[in-house]
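Where a number appears in this text, it was derived from the coordinates with a stated rule and is not lab data. All of these numbers come straight from a predicted model, not from anything done at the bench. Cβ atoms are built from the backbone, for glycine too; each structure is taken alone.
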Structure 1
């Protein structure tokens with residue numbers, strides 16, 4: 001009789017312990033995702049703060065490029081105001097990246113601008129910020145991957161579905177600029 005009770009208690013405790021453990025793991029991963037998205041958002045905000053200075057510097061040399069300058073500022077403001085889903089923000093961020101690349105391409109046509117110390121410093125800072133965005137993005141996407149693996153794998157998917165742990169989107173945005181200008185770039 002005693003062994004029967006022990007076996008029943010163990011048979012009940014093991015699944016309950018598994019559900020509790022899986023639930024806690026899902027909550028922890030969800031919190032990691034929230035935290036890592038905050039890191040991405042911080043770095044995106046850093047980029048948003050650099051853009052007006054970059055535009056102002058380019059404007060001094062290329063005032064007739066108003067459409068490009070206006071587009072960059074409008075997209076920057078749109079991205080700053082966007083508090084939607086990761087998927088939605090990814091779309092607006094991709095548009096901003098394209099606009100910043102166009103702005104930097106405009107700068108290529110102005111040798112004096114390419115040699116301007118303020119522009120060079122801003123471009124270096126933008127490269128640094130883009131690197132930080134990419135690092136934060138990789139950390140965020142790693143947490144999303146782990147969370148999705150747990151939500152979609154068996155038998156943990158049963159716990160995830162029971163407690164309505166929803167799917168999370170990856171964040172995939174290319175950097176606006178990949179490298180800082182070199183001395184060789186400036187001489188050409």
Structure 2
């Protein structure tokens with residue numbers, strides 16, 4: 001017998017339960033927030049650590065390319081994790097806790113949307129960036145897991161995967177990015 005029998009079924013069952021418990025209205029509101037920011041010509045700025053940094057990059061990759069190709073309306077998306085030299089410079093010269101906030105000081109404009117992703121919701125560098133955006137006329141959306149952590153408290157809007165499991169939280173966050181892309185691409189599709 002395979003010692004891994006049932007492993008996939010167990011994981012998928014837990015993910016299915018989590019998906020059934022999500023607040024779909026908060027997801028729809030977040031999609032609308034991104035659409036509004038895009039239509040107004042403001043920036044959508046993503047950030048996160050570890051696996052969440054890759055999710056932040058994935059969002060911008062999908063949204064910049066797919067949304068522009070679909071309707072030729074520029075999508076002003078950028079991620080604060082894609083320039084490793086800049087990230088390491090701030091980490092070395094200022095502090096790791098300030099790698100995102102220092103970048104925001106240079107690029108954030110009023111009504112730009114900052115999407116902060118943190119499975120635990122407690123990453124200090126993420127929290128500092130959200131607080132800075134809140135204090136400087138930015139709009140903030142937190143994607144969090146576990147109890148939501150401090151991110152759920154400080155972000156103006158949030159999508160919460162209420163799971164004490166990093167991988168399940170990250171699955172929900174990745175799906176959120178795909179929901180955004182498909183929703184906004186559908187909105188741009190030619191009407192026949």
If you rank structures 1, 2 by mean count of other Cβ atoms within 10 Å over residues 68-75, which sits at the top with the largest value? 1
Candidates 1, 2; Kirkwood radius over Cα pairs in Å computed = 17.1; producing structure is 2
Who wins on FRET efficiency 1/(1 + (r/R0)^6) of positions 60 and 92 (r between Cβ atoms, R0 = 25 Å, to 0.05) among 1, 2, i.e. which is largest? 2
Output 22 (relative contact order in percent (Cα under 8 Å, 6 or more apart), calculated) maps, among 1, 2, to structure 2
A value of 23.2 was computed for mean count of other Cβ atoms within 10 Å over residues 44-51; which of 1, 2 is the source structure? 2
Out of 1, 2, choose the structure whose coordinates give helix-only ellipticity at 222 nm (-39500 (n - 2.57) for each DSSP H run of 4 or more, over all residues; to 500) equal to -17000 when calculated. 2
